[in-house]
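Undergrad: Below you'll find a set of structures to go through.
No lab work stands behind these numbers, since they all come straight from the coordinates. What you are looking at is a predicted structure, and each value in this text was computed from that prediction instead of being measured. Cβ atoms are built from the backbone, for glycine too; each structure is taken alone.
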Structure I
């Protein structure tokens, strides 16, 4: 029996996916618990329309991510830190500081939880960080630590 999943189900499929299951499993478990609906022609048209809208939103999101990534990669961010006479910084540079400098210098609000610093930042210089936009969209940006 063909059904359309309403929710993500382990070992069965993801939401809005058409799958084949045994009729008893569909009628006695999936459909009564609202995990699935019957794959009638009208329901298939509704799911096709939802998938089309979802694909359009994803394409718009990918276009926005590529635009933001080009702006972030264009030039290195400058992050000020207190330093000693030898060039070593006091404390460390955190993703919070990187997110703040992106907001101030580039004009984009990036969540600090999406930022990971690749190298350990101990002194003045050029370093790299990754920003994860989700769905395996990870970009690498450069930031420069300068003395305040």
Structure II
């Protein structure tokens, strides 16, 4: 049996907008998850290693970049994009929010406390306006089961 490849378009990304309310981030067309971003290592090489490099990971990090089209329906911004943009304008303790993501084939969400860096917006004459944001994980990721549909 050949391995199954999953569709990139079947990933779901949400932001926590109230204590128990998750809002989908809409109008996405691309994402990049970098699980090695912000990793820090310490060189632990000593003489007995006989010239062979050795290291230990001292810090783990991860980033997630979402890219899509600036979403508006009937004059109202896409609620997920709007929540991301609002979080991206905050500083200090308020600048950390919570996001989660999963593929439709997965039974668990990956949840992060994260900060967001707003991305560029723009486009050419015959294009739709772009939208993007980059999340940086703060602390350890968590796993949460997908709630059954109501």
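Undergrad: Of the structures labelled I, II, one was used to calculate helix-only ellipticity at 222 nm (-39500 (n - 2.57) for each DSSP H run of 4 or more, over all residues; to 500), giving -1500. Name it. Present the calculation step by step, with values, prior to reporting the outcome.
TA: Details: I: -10500; II: -1500.
Label of the source structure: II.
Undergrad: Using relative contact order in percent (Cα under 8 Å, 6 or more apart), single out the structure from I, II with the greatest value. Each step should come with its number before you reach the end.
TA: Numbers: I: 18; II: 23.
Going through I, II one by one, relative contact order in percent (Cα under 8 Å, 6 or more apart) is largest in II.
Undergrad: I have 13.4 for mean count of other Cβ atoms within 10 Å over residues 4-11, calculated from one of the structures I, II. Which structure is it? Don't skip to the answer; put the middle values down first.
TA: On the way: I: 13.4; II: 9.9.
The read-out comes from structure I.
Undergrad: Going by FRET efficiency 1/(1 + (r/R0)^6) of positions 12 and 140 (r between Cβ atoms, R0 = 35 Å, to 0.05), which of structures I, II comes out largest? Present the calculation step by step, with values, prior to reporting the outcome.
TA: Details: I: 0.45; II: 0.95.
Answer by largest value of FRET efficiency 1/(1 + (r/R0)^6) of positions 12 and 140 (r between Cβ atoms, R0 = 35 Å, to 0.05): II.
Undergrad: With FRET efficiency 1/(1 + (r/R0)^6) of positions 52 and 132 (r between Cβ atoms, R0 = 41 Å, to 0.05) derived from the coordinates and found to be 0.50, which of I, II does the value describe?
TA: Values: I: 0.90; II: 0.50.
Answer by label: II.
Undergrad: Once percent of Cα pairs over 19 Å apart, for residues 60-123 alone is calculated for all of I, II, which comes out largest? Before the final figure, lay out each step's value.
TA: Details: I: 38; II: 43.
Of structures I, II, the maximum of percent of Cα pairs over 19 Å apart, for residues 60-123 alone occurs in II.
Undergrad: Upon calculation of volume of the Cα convex hull per residue in Å³ from the atomic coordinates, which of the structures I, II produces 221?
TA: II
Undergrad: Moving to a separate point now. I have 8.4 for mean count of other Cβ atoms within 10 Å over residues 44-51, calculated from one of the structures I, II. Which structure is it?
TA: Numbers: I: 13.0; II: 8.4.
Structure II accounts for this read-out.
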